[in-house]
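Several structures are given next for inspection.
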Structure P
Amino acid sequence: MRESQRDWNEHYATGHTPWDSGQPSRELERILQEKWFKPGRMLEIGCGTGTNAIFLAQRGFDVTAVDLVPLALEKARAKATAQRAKVAFLQADALNLPDLGAPFPFVFDRGVYHSLRQVDLQRFLATLGKVLQPGGYYLTLAGNANDPEAVEAGPPRVHAHEICQELRPLFDLVQLREFRFDGVVIEGRSFAPLGWSALLRRK
């Protein structure tokens, strides 16, 4: 197991996963209600314990969901079985995905872009270019640099202009709005970090 995998696995082993609310993202639900696209094949990058992947599968999507962390996927598969949801869970590095077949019309991540942009933005863009079909939609939920709370209290943060500049090579921006991450608990305190909801369309 690589060091990065070991670090993330330790988070899931100890339960120190403030990003894992156990509830489907209300912002994802809002996007679905606006009907930008119909249920179909989709990919979630960084699915964690599978909450949003299962939510999407239960709403008619054919879901493939990937994560780096074996323990997270073990929990995700158990939840999917318990909820009778069909999801193809795969262990994979978002910067080096295996062949997942034809590109998807919809790709979603909750908190992957805002982390991997700090690791290797160009490789992550290459991943998105590989897995998302032209005209397809990409929804990323990212930490918001406008958040007045201390930087330590929440996810990595990004400015609106950085989202636009960094994703422009592949995407046209459809919608960018502020929202609050829901269900986050940090050191026993409920917390709602400010986020960006960026819906983009592949050129």
Structure Q
Amino acid sequence: MRDPINICDVETLDVDCLGFIFYARSPRYVPEKNKYIETISNCKKNKAGVFVDEPLESMLKIAHLFRLQYIQLHGNETPDLCEELRRCGYFVIKTFSIESTADFHHTEKYRHICNYFLFDTKTTLYGGSGKRFDWSLLNAYQNETPFLLSGGLTPDCVEDLKKIIHPQFAGIDLNSGFEILPALKDVRLLKDFIEKLKS
């Protein structure tokens, strides 16, 4: 997210965390400008900062500036980097691109290091493709780390989400399927979707 008014509107919904992308090549990039810093840092919901292969010092600076609680990593970050971020007091979400059951093997070296994994559809682009991978593959995931689900989530996938039964399924990451424009969420769509999901 990025727009101050949109952030305040979404903050009123029954969501656990708001996401802010600090990857300069993303159309949803949040620059370090005063109007963004004030709105985001004062947000009462938990805040996740999304990074791609950003140096540790830069992530810590941004996390402090925007008062983030979560660091979401979408690049080739090492287990050591994830561990260091946790030592600094942040919850760490490491993203893995999924195309087949073999992709879950990449989570092994992050076992007991990250707070959450995020499973997204495999793509050549950073930041997701807006497409859904085969959710039946989740049955092969055996790691103890809880996971969040992303990739192709839209207002019409509520019933499919309710069918997912996995002891480590912890939540969902909603993005492009609920946008009017990049970084601008459709508050009505989000509200209706959340109400249906929780019903």
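No value in this document is a laboratory result; all are computed from the given coordinates. Being a predicted model, the structure only gives us computed values, none of them experimental. Cβ atoms are built from the backbone, for glycine too; each structure is taken alone.
Quick check for you: by distance in nm of label points 7 Å out along Cα→Cβ at positions 7 and 175, which of P, Q is greatest? Once distance in nm of label points 7 Å out along Cα→Cβ at positions 7 and 175 is worked out for each structure, P has the highest. Taking distance in nm of label points 7 Å out along Cα→Cβ at positions 87 and 103 as the quantity of interest, name the structure among P, Q where it is greatest. Answer by largest value of distance in nm of label points 7 Å out along Cα→Cβ at positions 87 and 103: Q. A value of 45, 40, 28 for Cα extents along the principal axes in Å, calculated from one of P, Q, originates in structure Q. Looking at distance in nm of label points 7 Å out along Cα→Cβ at positions 55 and 79 for structures P, Q, the greatest value goes to Q. To which of P, Q does the computed value -10000 (helix-only ellipticity at 222 nm (-39500 (n - 2.57) for each DSSP H run of 4 or more, over all residues; to 500)) belong? Going through each structure in turn, the value belongs to P.
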